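The following blocks contain the structures, represented as structure tokens.
Computed from the coordinates by the stated procedures, all read-outs in this text should not be read as laboratory data. This structure is a prediction, so every number in the text was calculated from the model and none was measured. Cβ atoms are built from the backbone, for glycine too; each structure is taken alone.
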Structure I
Amino acid sequence: MAVLQLIGIAFVTAVAALLLKSTKPELAFAVTVAGSVILLLFIFEVFRESVTIFKSIADQTGIDSSLVKVLLKMVGIGYLVEFSAGILNDFGQSSVADKLIFCGKILVLILAVPILENVLGLIKELLRYVA
């Protein structure tokens, strides 16, 4: 089960970092970053296998596949930014973490423009049929 593997990686990383923190703080940081990267790579592999589900949903509903891609990118950016900001906060870099979160929100806003255009186009067509 993937969740148990993720939890195991997280705990091994945390314990190793805690053990190294008092003697070699620079290694504790490296262990934490390495463990975080391993977690991300693992979950990306699991997610990659699930992308076909989103493609089939788009095909069945008639939604443009480019919109599904944009939505997945938006969700991915949100999770990656939150994950990275958490690591920065763990190392006392809350100021940098706040700026990263702000930049992530701007990226999501930029990606939302095509979705907004489609929604406005649908509203325009609905109003044309009603009127």
Structure II
Amino acid sequence: MPRKKKIVGYECPIERTKLYDIPALELAKAIIEKDPVRHIHIAILADKAGINEFKLKLGFRELFQTSPYQYRLHLCLEKAKQLLEETDDTIDQISSKVGFDTYNGFSTAFKKAFSIAPTAYRNRQSA
């Protein structure tokens, strides 16, 4: 049974991820953060980060407690919250700006993440 390693700067210890894979995982995270609106396929992300897909998925989850996709989605939805608070853009415009193809897909994801519909969130902010 592998031993868990506590890594300075990370909350949870890692068990299956190798220490030498951490720079590639950090690079993958930075690539996502640079442009979270642009969907990047896991194979391309792995290639750009210099790690294989399996290690990327496993290591990302171990190190950051989420998948690359969920991390990207979280960043997009946080940006949407900001846009709802700070702009008069329509919700349809905001959904496009944060990378969603449809209003319904955006609304569903927003509601699942924040337990409130985007329209209700905006109305609550302006009240």
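Comparing percent of Cα pairs over 25 Å apart across I, II, which is largest?
I
Here mean count of other Cβ atoms within 10 Å over residues 91-98 has been calculated and equals 13.2, so which of I, II was it run on?
I
Please compute relative contact order in percent (Cα under 8 Å, 6 or more apart) for structures I, II and give me the label with the greatest value.
Evaluating relative contact order in percent (Cα under 8 Å, 6 or more apart) on every structure, the highest lands on II.
A value of 1.6 was computed for distance in nm of label points 7 Å out along Cα→Cβ at positions 19 and 51; which of I, II is the source structure?
Going through each structure in turn, the value belongs to II.
With helix-only ellipticity at 222 nm (-39500 (n - 2.57) for each DSSP H run of 4 or more, over all residues; to 500) coming out at -33000, pick the structure among I, II it was computed from.
Among I, II, the structure yielding -33000 for helix-only ellipticity at 222 nm (-39500 (n - 2.57) for each DSSP H run of 4 or more, over all residues; to 500) is I.
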